Structure P
């Protein structure tokens, strides 16, 4: 074996110096106290209350969606409890003209951007009407392929820039998605063209059952932004104020022509990866769950608002009751929607149907008419 050469520079020090720049940004601690006054966003009392209402409403939606899935009334569903601050505070920093390219766990952002809840339920059932965005809702359907939305976002953002729009494209993936090739291709393309994009990594510690520590040796996921020459931020994803402010500043940079930003939100999903058979007790401990429950984004933000005299138990119960009523109405509407047919799939897929499918189309059309 050849002798080890003496290094002329300290590569390990360079790495550690770089990693030390990515300290987690936090505004509220676990008890709802402000720990960084300089970063508190300029939100009115009404806006703070509205954001809390959305988070509570979405937690109820998650609970009901899990129940509906178990009843067989929903199809694919990825639980969101624990990630409300990461999802909803980032969406709250957007404008209506901005474009959302979500992952499969990011249906709540679509709903608050304007997707009717009934259509969100139809998406879960695989119905084509749940994949059509209403007029004025700038979004794609949730991406199932891990990380593919990052490449799409780079293209959408470049399109917004070329059209002179004062708007951004934002996308989300999990920590597992940041290990995909599409992740790097997307952020690199957007960087090269200074496209107005915001790339969010919702680091909930697990890619299904694979812990984040086994996915990459990088100290943070935010530091991966350096490789393509864009800013990277690591944010407390259980802190709604921190997520909002980070996203707002990223949006300001983007519309000012300064290019994309990568935001890593440190968060946690309390439930399984999806309702399709994943059992988190096989790879997570009860102690770990308990530690993260202490950081619950709703509890933290509730304490903050209570300290300002803006939130009460009565107010929260009103939101819960409203959420339950709206969910009940939406699932009933979904139940009453005409069932999807094989011929619907063929009609939606082809403008000019191939001959062999045209023949099958007539067969199915006859069957469906009976």
Structure Q
């Protein structure tokens, strides 16, 4: 459907609304969606694609292209490759007559590309890191103008700098996640568990967090950091940690110290993920009725991350064969959670545990260590 050109007031509204959204967003995929939507609305295009350079593979790729899935092309190919290589914007009135346009995608999809505008965008150092590409002007004129180029260049200038910041933030977050996951597995290896234990606890925690009503970001944070819940075990002697028989009171006190040790290891960081990991490491053995450790916290004084991880950790511990016990059948596990609802565990978390039990069992079976076939 053809549209009328935007008024100055409408254009300013679009620009300010999207700039506010982009500046407050920290996830790369969401920023790319906002960028594509902003470009499409600003210049009244049918589709808008945000291309990025993948230096490692020598490709240009897009995870955001209206109407299509991810596309990857060799660097330097097509109109977008030309614009990025030269650093100059490109406007084409009819792509069907331009040899730089790759018409194969149109033949595959049945979509007819006519007018195209492509604008490279740069980081704070002036290096080209990607490009906007808008397709098919949705006005009666049916072609992009120099005015459109100026508008999209403005958006590209702002979005490119914002994108660099988001990419750096994501790189830092990804590095933290990798460190957290690796350290979590190291802690479990010392207690002769496999890495699948921490992966299962992470997935259980995410499912429970979403069902409990936490936001996507909170649930994702919990999934990322829950593998660190037992990191303090690195300080527990092997003779105590892997003792097959009953622990003495003194040995049990040593085991309990892993919550304090884990918190001490992590508490100094101001990074969101490591700060959350410190909470879980310290509080995942606290109990709803106040009888847990290390501080005897009760009820909602226990952080929700600790309350959820407690359920996820106990479910996995009971479901799996360990050096000191056989795996429990599912019926016995269900009985324990009913008995401990309001004592060991937050009643609301236990309720969502039962609501999502089938999904939790599916995760358990998918990430099975091959040691607990009798469970369930």
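At a glance:
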{"read-out": "Distance in nm of label points 7 Å out along Cα→Cβ at positions 22 and 134 derived as 3.9 - corresponding label from P, Q", "value": "P"}
{"read-out": "Structure (P, Q) behind the derived value -17000 of helix-only ellipticity at 222 nm (-39500 (n - 2.57) for each DSSP H run of 4 or more, over all residues; to 500)", "value": "Q"}
{"read-out": "Origin of the derived value 35, 28, 21 (semi-axes √(5λ) of the Cα gyration tensor in Å; candidates P, Q)", "value": "P"}
{"read-out": "At a computed 11 (relative contact order in percent (Cα under 8 Å, 6 or more apart)), which of P, Q", "value": "Q"}
{"read-out": "Among P, Q, which structure scores highest (criterion: Cα Rg over 2.2 N^0.38 Å, for residues 62-149 alone)", "value": "Q"}
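Every number here is computed from the coordinates shown, using simple stated rules; none is lab data. Given the structure is predicted, the values throughout are model-derived calculations rather than measurements. Cβ atoms are built from the backbone, for glycine too; each structure is taken alone.
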